[in-house]
Structure 1
Amino acid sequence: MKILAHLLIVVIGIFWAIPIYTLIVGVVKPLSDVLATPVYTPPNRLDFSALYKVAQELAPVLLNTALVVVPTALGATLIGALGAYALWRSRAKSKDLLMILVAIATYLPYQSAAVPLARFMTYIGLFDTLYGIALGLLIFFIPFATLMMLIFITALPKSVVEAAEIDGASEFAIFKSAVLPLLGPGLTSTATYLTINGWNNFFIPLVLSKTYNNHITLKVFSYIGQSGNLYNEMFAAALISSLPPLLLFIALGRYFIRGLLVLGSGGK
């Protein structure tokens, strides 16, 4: 059984690696080889000109995307933690209704709010700006962050909060000093997921922008031409745009998995 499991993992790994291999091969091929040979054929000679050209073009867009996505993910995570704490501590009769509304908002399709969102951004003067995209992402990220952090918070021991209450601490002091330090895995998991989701998000930047330079997914899409495609540049753009979230997950992957383990064990 163990041999079968390892064999299955190897097979899945091979299938997962094939697109990565073809992407990298397509980047280092001259355009003539890309057009004349199958995608899996190794290059006759290495050509990094497309990679260098695309890297220069994408540099400012990568910076714009990072300036939008990272603060938005961190802000949504913190706001979600505050909202989750408020729901956890609430004794109001409407608590269950509020939790249902948060869950509904979490799974609300982007498409259902596209037109109102675009009109709202136009009305407040943030359409086709980085601030508008950040606000748009924040609107959709906060319900998810609240739901995720609520799951983590409910797994915390209430004795910590009760001890702080006995000491006469305010609700904000309890959250800041007693609850927040225990939410490390949850905060990391949620912020990592939202950062990757925001980086790869295509629909919201598309709805809220008229140019391709406000978000990396739009810029990558711009390499698809109407009369023809420069495939090596398309491959280079796809490769470069995928590196930041990949590196982020490699750097924080163990904390992300630790958060999932805490979530799965119910805080035990």
Structure 2
Amino acid sequence: MDIDLNADLGEGFGPWRMGDDEALLGVVSSANVACGFHAGDPVIMERTIRIAGARGVDIGAHVGFPDRQGFGRRVMQIDAGELAAMVTYQLGALGGMARAAGQRMTHMSFHGALGNLVAADAALAAVLVRAVAAYDPALIISSSSSLAIEGAAAENGLRVATAFLADRACDDAGLLVPRRVPNSVIHDEAAVLARVRQLLADGTVTTWSGKLIAMRPRSILVHGDTPGALALARSLRSEIEGAGGRIVPISQQLAEQGAAQT
């Protein structure tokens, strides 16, 4: 089984650091890099891109609400058209940084509260995914399970790589449970690893309500801002490889799949 090990990175600001990005970039195979809205700044973006590129890690734009103080995890009432412009702006920022560093942006993902809204709202997904396609139709959307995003991507000719958020509970539809709900964030490493073992063994996830649902993700995500993220990422990598899996970036997985189909 090929699986991407992914982390949200570049989420500091100025002299303030969030997580051990450099060490994580030695463990993961793809990175979602904050674009300066919910976190990050040009210097952090450039540094993260250069380290990722040197280590063969896929580089993606992590697009969120303009909410540094709330880390992009607060819902903001913004018109869909205005949000689409913000999506394009953030993609352009990271894409430009990547190009200047001699690297390529391979994917994007929606962060935090914006990601939760897009995943649950087909109308909003249609607008924002169209903005992604207009910027670069070759970009892959990395997303937790979402019929809204998958449908919008299909309409716009974009590819979606489903990501399993190992430390976040999901509901019976596969959508993430809001952080305000008890036990929505799983802090116990043993419990997170048990979820990954279950996923690798039989392709199922136990939802917040206790129901088993099928899930076949291409990627497993670690939140870089979570305490102990580096140790967890290392444990996840060992778990995947110990089960006979191969850590492969999303872009490589899809390229190999395309080559096999031709």
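Mean count of other Cβ atoms within 10 Å over residues 48-55 was computed and gave 19.4; which structure, 1, 2, did it come from?
The read-out was computed on structure 2.
For which of the structures 1, 2 does the calculation of distance in nm of label points 7 Å out along Cα→Cβ at positions 144 and 232 return 1.2?
Value 1.2 for distance in nm of label points 7 Å out along Cα→Cβ at positions 144 and 232 corresponds to 2 out of 1, 2.
State the single structure among 1, 2 that was used to calculate helix-only ellipticity at 222 nm (-39500 (n - 2.57) for each DSSP H run of 4 or more, over all residues; to 500), giving -13000.
Answer by label: 2.
Taking mean count of other Cβ atoms within 10 Å over residues 160-167 as the criterion, which structure among 1, 2 has the greatest value?
Going through 1, 2 one by one, mean count of other Cβ atoms within 10 Å over residues 160-167 peaks for structure 2.
Among the shown structures 1, 2, from which was the value 9.9 of mean count of other Cβ atoms within 10 Å over residues 8-15 calculated?
Details: 1: 9.9; 2: 21.8.
Computed on structure 1.
When Cα extents along the principal axes in Å, for residues 104-199 alone is calculated, the result is 50, 23, 22; to which of the structures 1, 2 does this value belong?
Going label by label, the one that fits is 1.
Of the structures 1, 2, report the one carrying the highest value of volume of the Cα convex hull per residue in Å³.
1
Given 1.6 as the derived value for distance in nm of label points 7 Å out along Cα→Cβ at positions 16 and 224, which of the supplied structures 1, 2 does it correspond to?
2
Using the calculated result 22 for relative contact order in percent (Cα under 8 Å, 6 or more apart), pick out the matching structure from 1, 2. All intermediate terms of the calculation are to be shown ahead of the outcome.
Numbers: 1: 29; 2: 22.
Label of the originating structure: 2.
Readers should treat all values here as calculations from the given coordinates under stated rules, not as data from a laboratory. Just so we're clear, the structure is a prediction, and the values are computed from it rather than from any experiment. Cβ atoms are built from the backbone, for glycine too; each structure is taken alone.
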